[in-house]
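Undergrad: There are structures below to look over.
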Structure 1
């Protein structure tokens, strides 16, 4: 795998984490789950899990992306 391909994958992982966190914060996930008939505690649990996974992806991929940029700064 080339260096550019690896960096691109890290960036896409970072953006995916940002998207999922944003989707939960803006209520898109709750709306979608409400449309398909789910509600109550189940939606809250699913929202929490999606937000947690999105935040972890954001942090992990962001850290690796920052580390890669820091190592190649010179």
Structure 2
């Protein structure tokens, strides 16, 4: 878990805490914001690592970067 992920977790915990202590109708807004942030964090943790996806339209450049024998 790197620094970016730790920061995302701290923000998520703060949002959930605010949603629990919010009064009247504001808890709905904070809860929706917490859910939205949680889904974004989940997407970030699952699919956006440095080595998971690399778009290189030129095959020769992609081959040179990914193949050690090139």
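All of the numbers you see were taken from the coordinates with simple rules; none came from a lab. All figures in this text were calculated on a predicted structure; none of them were measured in a lab. Cβ atoms are built from the backbone, for glycine too; each structure is taken alone.
Undergrad: Here helix-only ellipticity at 222 nm (-39500 (n - 2.57) for each DSSP H run of 4 or more, over all residues; to 500) was calculated and came to -23500; which of the structures 1, 2 was it taken from? Please report the intermediate quantities before stating the final value.
TA: Values: 1: -29000; 2: -23500.
The correct label is 2.
Undergrad: Work out which structure the value 18, 31, 21, 16, 10, 5, 0 belongs to, where P(r) over Cα pairs in 10 Å bins from 0, in percent was derived from one of 1, 2. Could the numbers behind the result be given before it?
TA: Values: 1: 20, 38, 23, 14, 5, 0; 2: 18, 31, 21, 16, 10, 5, 0.
Among 1, 2, the structure yielding 18, 31, 21, 16, 10, 5, 0 for P(r) over Cα pairs in 10 Å bins from 0, in percent is 2.
Undergrad: Now, a different point. One of 1, 2 was used to compute mean count of other Cβ atoms within 10 Å over residues 16-23, and the result was 12.8. Which label is that?
TA: On the way: 1: 16.9; 2: 12.8.
Working through the options, I get structure 2.
Undergrad: Taking 0.7 as the value of distance in nm of label points 7 Å out along Cα→Cβ at positions 8 and 48 derived from one of the structures shown (1, 2), identify that structure.
TA: Working: 1: 3.9; 2: 0.7.
It was calculated from structure 2.
Undergrad: State the single structure among 1, 2 that was used to calculate relative contact order in percent (Cα under 8 Å, 6 or more apart), giving 21. Spell out each step's value before the answer.
TA: Working: 1: 50; 2: 21.
Label of the source structure: 2.
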